[in-house]
Structures are given as structure tokens and as C-alpha cells.
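**Student:** Please go over the structures that come below.
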Structure P
């Protein structure tokens, strides 16, 4: 990929590690953010910081530049269209959306890079899943298989648990919307769809610690993405989801009631942000684990492997930001 200049759009708490890495590596980089003052405080390093104005961004673009969007997911499409119109490459860390289908074809036809899901979850989780599936295929014959189960869980939370069992490093609105978004997955060979994923919370133990997990979004398309379609009749369980601290569902009981009753998420988000932000210098923790297991024709387990990341850092250069950017 021949990139002339990188335009990093959006400087939240997840952005500094990625930006500082690019600066250190000597890339031609400009940063764009609504607040240049906020961006300067976070980066603390020599880098060109522009106030985000899409008209000015368009004037600054040249063919083969790369736009990296770290803005909210609903703003990626407009930036992707700008990138295509200026023959630029485009990358973001959010989920792929069906609204990108036509646009992605334009990028391919023009030999430009278009990448989504290049963060932690989605992102690194895909890498771990692919490694497990490749290893599975190398070691297990399909004819020896009776059932297969896949689980991928990811979450971030304070290293030292608080009463709320969670803290926010950016606006809570995204977390709240996700809890209101339907989830689809496979359990006991059946497709399950649930309107409110938090109603399917269950307790697990991982590395001698107790956690809670629940399904997230639509897991089904990832059977094909992970090249597991040949096992479709063998898949007993297949779920991608979120992991939280033990006791999270109890601590969030009132929040669940408000979400179920369709209360205004904007106001709820502002309230939660005031009460549950990370403190200065507080450490966060990221846990991502992916497990693939299988039973043979005799019902006994013939494969069971887990890959995971368990990372903790200071919130200024947080574990979450290190993994996302």
C-alpha cells in the first residue's frame, strides 16, 4: 500500500498509542479533532493537529493518502465516501455494516484499501479465532468430529473493581445502545435470538476468576468469516460476546430496567458519565479470550484450546487504548 500521508480523524482516549507509534516510526501524519486543545493534552508530542472541518479535510487530501477514522461508528460512512472521492485508502476499528457494500466495491475497483474491524473487538479477536481454526483444521479430521463449540468474549473494566463493576473511558452511550441491540448466536445446535442481550447473562470461571458473559450482536456471519462453514452441521455452540466483572448484572439492575422501558439513553449516558469515569492514573484491564472445543464420535473431547489477552495499564495509556489502536 503506497501511502503518501496519514490523516488520523478523532483523538479520544483510544487514539494516543496508535498516533504516537506512527510518529515514532516517522510516518507523514496529520491529526484532526474537534478540540485541538484536548488532542494536544492527550498526545504530548510533536504532531500536526488540525481542528476537524470536513471541507478543510477534503482540501488537504491527495490521492493515496490514508484516512483512519476513530470517530463514532455512525460517522465512518461519510469519511469513507470522502476517502473514495479523493482516491484515498480508508481504515476504521468499528464493525462492518451492510451500508458499506457498494462503497467497498468502489474501493476494490480503484485498488484502494478499505478495512473495518481493525481494533480489539472486533479486530484482535478475529486473529485469535483464525489461529485456533487453522490449528483445529491441521489436527482434527472432519470425519472424526461429532460436535464443535466456539466462544469469543471480550471486555474492559477497572483493574480494581468498583461498586458499579464498571467504569467508562468515553461516553457510555455506545455501551447502552449495545445492550439494547438484539443478539443472535447458536446454542445446543439451535439459532437463538434475544432482543436484550443482558437477559442472557451467565457466570463463568476463567483462570480461577469469576466473570459474567453475555452475547453481543449477530454471531452467525462469523461462522463463514472464520472459514467454519464446512462444520455448520457440527456446530453445537457459536457465540461472540462481552465479558464483565462478577456481580456486574446485579450492579446494573436499575440500568437494565431503564433500557427495557425505553428511557432516554442520551440523558442516562450523561448521568453515568458523571458518576463512573476512570480516575486520573487509575488502571484499567482488558480481557479477551477465544475458545474452540470439539467432541469426537464417541462423545469424548478431542480438542480444547484457548487463546487470550489479559492486559492492564494506566488509563492515560490504557490497556484498552493499547489494544484498540
Structure Q
């Protein structure tokens, strides 16, 4: 299956403006403060702050609304990135200002990591760790030469960063290790190892291993699928259909969700179909996420589903009505079933 997400010029412009707003000191401070929260949910204070900052731009009201809808997913991206990188870099000051962005609104991991690794205001041992995690080989070699012996010794025993301890330090010492014994959290490292694996069977093994070790992390799932041959994709689709489909509910890839769903109907269990519907309703519609038209997505997901999937859901109609009144009305009700087929 060919996956193609090409952001429009309008999307690129909106993302650029939204990312600038997220770097405004008050907004950035709120993002940093939210990094330890398990589930970030915008408060009234947050909403008021964002509305105030957007209004200062003097943009047309429709454009202001579109920018506002992008603030949450971009903020969540920043929170996730910050939460992980604080464990590596150990400080907060201006870290978010170092982010580089792709035109689709996702963080450019390579550019961001490279700029941080070469920032001499950051401790050299932390920069070395970051270079190892992102497989920046030239920087790794240069920084290793500059480390004191005790720093090298400490890093070689630090089990927190598996790529540093299990692969790169042995590599620098002339020891070759099994590249499948550790987990790459980021797609930059994945690309590095894939370039060095020419044999198709081993490439597939590498991609599958990273998908599983990531805990089906959406960005890793998508990246690996994009790199697979069609017959390899089918193996993943068959074994993990729900996880694959859920990865396309992550911004900004929702436009691909329905096309992926159409490809997965023969693999997707009916129970997973119900669970995904429930997730879209509870986590996106009920929480008033505005980065995508989730009501329309849910309606279309239902409309395209096979008849036996609709029957499965409607057999549980009483349960659905009690838990989610949203599902008790057309087009989801039993009465509307024949109209949707």
C-alpha cells in the first residue's frame, strides 16, 4: 500500500503560525509545566491564553480558528518530545526553542538533534548521549575523543541509554554487537540502521523488531510501514490491524485513516472496530479536539464498514446507548442500518 501525505500550502502556513505561538514565553511555560501530566487537557486558562495570543496577530476570524485548532496537537508533540529529552539533557531552559519543524507540523528530529549535539552550552557527556541515541556517527566520534576517561567509563555503564551502552561505545572500541538487541526510539536511528541492512529479509526483521519494541508507537509504526515492501506491509496488517489503523489517528495523518481502513477490513476484528469507534468518540469528539473533523471521520468509518461489522455493533446497541448516546442516533442506530449499506 502506498501512503502519501502531502501537506497543502495552507496547512504549511497554518502550522508555521501555530508553532510560533507555541514558542511565546507564556505558552511555552505552560507546555513545560504540563510535561509531567499523564494526559494533557486544555484548561480554561490555557484556552484564554491561546485565544489572546492568536487575536494579537490580527488575522481574519476564520484563519484564527484554524490556527487555534492546531495549537493542541503541536503542543502535545512538544510535550512528548520534552518529556523524553529532559531525561537525556537534564535541563529546561530554552530547550523548546531548539526545535526544528517539518512543513507537515511534526518535529524534524534530525535537525533538532544535530543542533543540540553541536550546542557547546550543553554538557559534553549529554551531547554524546544524544548523538548516540540519534546515531550521528561523525559527532559521536568527535565527542568521544573529547570526553575524559571517567566520563567514558560512566557512560559505558549507564544502562538508561541502550544505544549508548550496548552499541556505540562497543562500536568505538572496535566491538561489533547485534543491532537487534536494543531499541531505537526515534526514526533517525532507524534510518541509520536500515541504510546498513541491504538484505530484504533482515531489513524486514529490523523493521518488525522496532515496531514491537516501540510498544506500537504510532510514529514508529508509520515509519516502518512506509519503508516496507507491499508484501511485508500485508504481514503487519494481518497481525496488527487495529494498532496500524490507530496510528493514523495521530495528527497530521488522519487524512490517511479511511484509506488505510479500507485496506484492513479483512484483517480487522469486529471488536477492534467497535473499540476504535469508541476511542474516536470518547477521546476525540467528547474531548472536543478540533484538529480534525472527527464526527465526519466517524460517520464515514461507519458508512464504509462491512455489513457484519454494523450488525456486530447494533447487536450491542443497548450497551452503546447507555454508555454513548451519540451512537444511539442515525447513522449508527439499528433503524438506520439499512440506509448505511
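**Student:** Using semi-axes √(5λ) of the Cα gyration tensor in Å as the calculated read-out, with 34, 26, 19 as its value, let me know the right label among P, Q. The partial results should precede the final answer.
**Tutor:** On the way: P: 34, 26, 19; Q: 39, 28, 16.
The read-out was computed on structure P.
**Student:** Here is a further query. Comparing P, Q, where is distance in nm of label points 7 Å out along Cα→Cβ at positions 30 and 302 highest? List each step's numbers first, then the result.
**Tutor:** Numbers: P: 5.8; Q: 3.3.
Answer by largest value of distance in nm of label points 7 Å out along Cα→Cβ at positions 30 and 302: P.
**Student:** I've got another one for you. If you rank structures P, Q by relative contact order in percent (Cα under 8 Å, 6 or more apart), which sits at the top with the largest value? Walk me through the intermediate numbers first.
**Tutor:** Numbers: P: 20; Q: 12.
Going through P, Q one by one, relative contact order in percent (Cα under 8 Å, 6 or more apart) is largest in P.
**Student:** Using the calculated result -8500 for helix-only ellipticity at 222 nm (-39500 (n - 2.57) for each DSSP H run of 4 or more, over all residues; to 500), pick out the matching structure from P, Q. Walk me through the intermediate numbers first.
**Tutor:** Working: P: -8500; Q: -18000.
Comparing all candidates, it corresponds to P.
**Student:** Here's another thing I want to ask about it. As an exercise: FRET efficiency 1/(1 + (r/R0)^6) of positions 230 and 262 (r between Cβ atoms, R0 = 25 Å, to 0.05), calculated from one structure in P, Q, equals 0.05. Which structure is it? Numbers along the way, then the final one.
**Tutor:** Details: P: 0.05; Q: 0.95.
Clearly, the read-out refers to P.
None of the figures in this text is laboratory data; all of them are computed from the coordinates on show. Quick caveat, the model's predicted, so the values are computed rather than measured. Cβ atoms are built from the backbone, for glycine too; each structure is taken alone.
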